[in-house]
1. Identify the structure, out of I, II, from whose coordinates semi-axes √(5λ) of the Cα gyration tensor in Å was calculated to give 21, 20, 9.
2. Assuming 25 is relative contact order in percent (Cα under 8 Å, 6 or more apart) as calculated from a single structure, say which of I, II it is.
3. Can you tell which of I, II yields -12500 when helix-only ellipticity at 222 nm (-39500 (n - 2.57) for each DSSP H run of 4 or more, over all residues; to 500) is derived from it?
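We did not get these values from a lab; they are worked out from the coordinates using the rules stated. Not measured: the values here are computed from a predicted model.
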Structure I
Amino acid sequence: WNAICLADMGDTGAAFVALPQIPPRNVNWFKKGKWVHLAKIAFEKYFIRKMKKGTSEPLYEKYMLKTLGIERLK
């Protein structure tokens with residue numbers, strides 16, 4: 001399993017990626033700042049729109065995550 005997280009903490013936040021989720025990891029990335037708060041708001045709006053339309057995995061989302069080395073489990 002892979003983990004991508006945007007944690008909102010008031011006006012700031014923390015973002016991390018862990019590939020795979022359970023150690024030993026190939027990728028372990030962590031950043032914090034106000035941009036995470038704004039990214040989470042943008043993601044929530046995107047996610048709600050995606051669910052209203054009934055699209056589980058748009059093509060552009062699949063390829064964007066694939067370029068980052070993140071693939072969906074079968």
Structure II
Amino acid sequence: MVAASCGESLAFIWLRKSEINYNQLLLLKEAALHEALSLIKAHRYDWFAEYERRLFSRREFENNDVQKDQQEG
């Protein structure tokens with residue numbers, strides 16, 4: 001419950017300021033992330049789309065690192 005409220009509060013702050021911190025958003029987990037993304041998706045779909053793009057890029061980067069480590073190891 002507290003985590004969800006934190007995610008919601010962060011999203012409201014970002015929306016009010018019209019400025020989002022993707023680094024902080026990418027660190028959120030579970031209920032906090034769900035609440036933040038629900039508000040962001042409803043009010044600023046462009047931010048949500050950018051979040052997904054960054055998340056995909058991060059996963060691709062991590063997967064490439066794992067593959068590189070497996071090839072070297």
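1. Details: I: 21, 20, 9; II: 29, 14, 9.
Structure I accounts for this read-out.
2. On the way: I: 25; II: 32.
That value comes from structure I.
3. Details: I: -12500; II: -29000.
Matching structure: I.
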